[in-house]
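Asks: Once you scroll down, you'll see the structures, which are given as C-alpha cells.
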Structure 1
Amino acid sequence: MPFLAIKHAHVTFVVITIILFNLRYFLRVAKPNRPLPTVLKIVPHINDTLLLITGLWAMGAAKWVPFGNADWLGVKLVLLVAYIMVGSIAMRAAPRSLKSSIGYLAGLACIAAIVYLAYVKPF
C-alpha cells in the first residue's frame with residue numbers, strides 16, 4: 001500500500017481520536033450523573049488500536065526509527081504515553097473536578113504537541 005494511503009488513514013484515526021476525547025469529556029461534564037454510552041467506552045479503544053497500527057505501519061514504510069533517524073518521532077511517542085496517562089486521569093476523576101479539568105487540558109496540550117511534531121518534524 002502506498003505511504004500516502006497509510007498516512008491518510010493514520011490522520012483520519014487521529015481526527016476521530018480527538019473528536020472522541022472531546023466528546024467523552026464534554027458528555028461527562030454536561031451530564032455527570034449519567035454514565036457514558038457503552039459505544040463511547042468501546043469505540044475509542046478500537047480507533048486507538050487502528051491509530052497505533054497505522055502509525056507503526058507508516059513508521060515501517062518510511063523507515064523512521066524513533067530517537068534514531070527520527071528524533072521527533074521518539075518525542076511524539078513519549079507524548080503519546082503522557083496523553084494516555086493524563087487522558088485516563090481526565091476520564092476517571094470526578095466530573096467537573098479540578099483534577100479532571102487539568103487532565104483534560106494536559107491531554108489537549110499533548111495532542112497539540114503531537115500534531116505539531118507530526119507536521120513540522122523539527123529534529
Structure 2
Amino acid sequence: MQQKDWVLVIIFLSIGLIFISLFFIFFFYKNTQPQKKQEKMPNAKEILELLRQKENTLESLHQYSSLAKIHHTSYFQENENFDLEFVSILASHKNVNAKLVLEIEKYFKSINPNRKELLDKALESGLNKR
C-alpha cells in the first residue's frame with residue numbers, strides 16, 4: 001500500500017469512530033434526560049399560609065386564587081371553612097385589587113350558594129383588617 005492509502009484508511013477509521021461515539025452519546029443522553037419535576041400542589045393550610053405573606057404581589061395573589069379555584073374540592077375536604085378564610089385573608093391583603101377579591105368571592109358564592117352571607121361577612125372582616 002502506498003502512503004496515501006494509509007492516510008485515507010486512518011481518516012475513514014477516525015471518522016467512523018467519531019460517528020460511533022456520537023451515536024452512543026446521543027443514545028445514552030436520550031435515556032438519561034432528567035424528568036421534569038411536577039410542582040407539588042399545596043394543601044389548604046399551605047396555600048392559606050402563602051396567602052398570608054405580606055410580600056405577595058398582585059400576580060402571586062392571582063396565582064393563589066387560580067389554584068384555589070382549580071383545587072377547591074380538595075381544599076374544602078381538608079378545611080371546611082377554606083372559602084371563608086381565603087376571602088378574608090385575600091381581602092385584607094394590601095396588594096390586592098377589588099376585581100380579584102370580587103372575582104374569587106363570586107366564584108365561591110357560585111359553587112356554594114348557601115354560604116353567601118358567611119362569605120359577605122368574611123369579606124367585610126377582611127376589609128376591616130385592611
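Values quoted throughout were computed directly from the atomic coordinates according to the rules given, and no laboratory measurement underlies them. No experiment lies behind these values; they were computed from the predicted model shown. Cβ atoms are built from the backbone, for glycine too; each structure is taken alone.
Asks: Kindly point out which one of 1, 2 the value 1.00 was derived from, the read-out being FRET efficiency 1/(1 + (r/R0)^6) of positions 18 and 90 (r between Cβ atoms, R0 = 41 Å, to 0.05).
Replies: Derived from the structure labelled 1.
Asks: Still on this structure, I have one more. Here Cα extents along the principal axes in Å has been calculated and equals 98, 28, 21, so which of 1, 2 was it run on?
Replies: It must be structure 2, since only it matches.
Asks: Here's another thing I want to ask about it. So if we calculate FRET efficiency 1/(1 + (r/R0)^6) of positions 26 and 98 (r between Cβ atoms, R0 = 41 Å, to 0.05) for every structure here (1, 2), which label has the highest result?
Replies: Evaluating FRET efficiency 1/(1 + (r/R0)^6) of positions 26 and 98 (r between Cβ atoms, R0 = 41 Å, to 0.05) on every structure, the highest lands on 1.
Asks: Given a computed value of -24000 for helix-only ellipticity at 222 nm (-39500 (n - 2.57) for each DSSP H run of 4 or more, over all residues; to 500), which structure among 1, 2 does it belong to?
Replies: Of the options listed, only 2 reproduces it.
Asks: Looking just at distance in nm of label points 7 Å out along Cα→Cβ at positions 2 and 42, which of the labels 1, 2 belongs to the structure with the highest value?
Replies: Largest value of distance in nm of label points 7 Å out along Cα→Cβ at positions 2 and 42: 2.
Asks: Still on this structure, please answer the following. From 1, 2, which structure was distance in nm of label points 7 Å out along Cα→Cβ at positions 10 and 114 = 8.9 calculated on?
Replies: Label of the source structure: 2.
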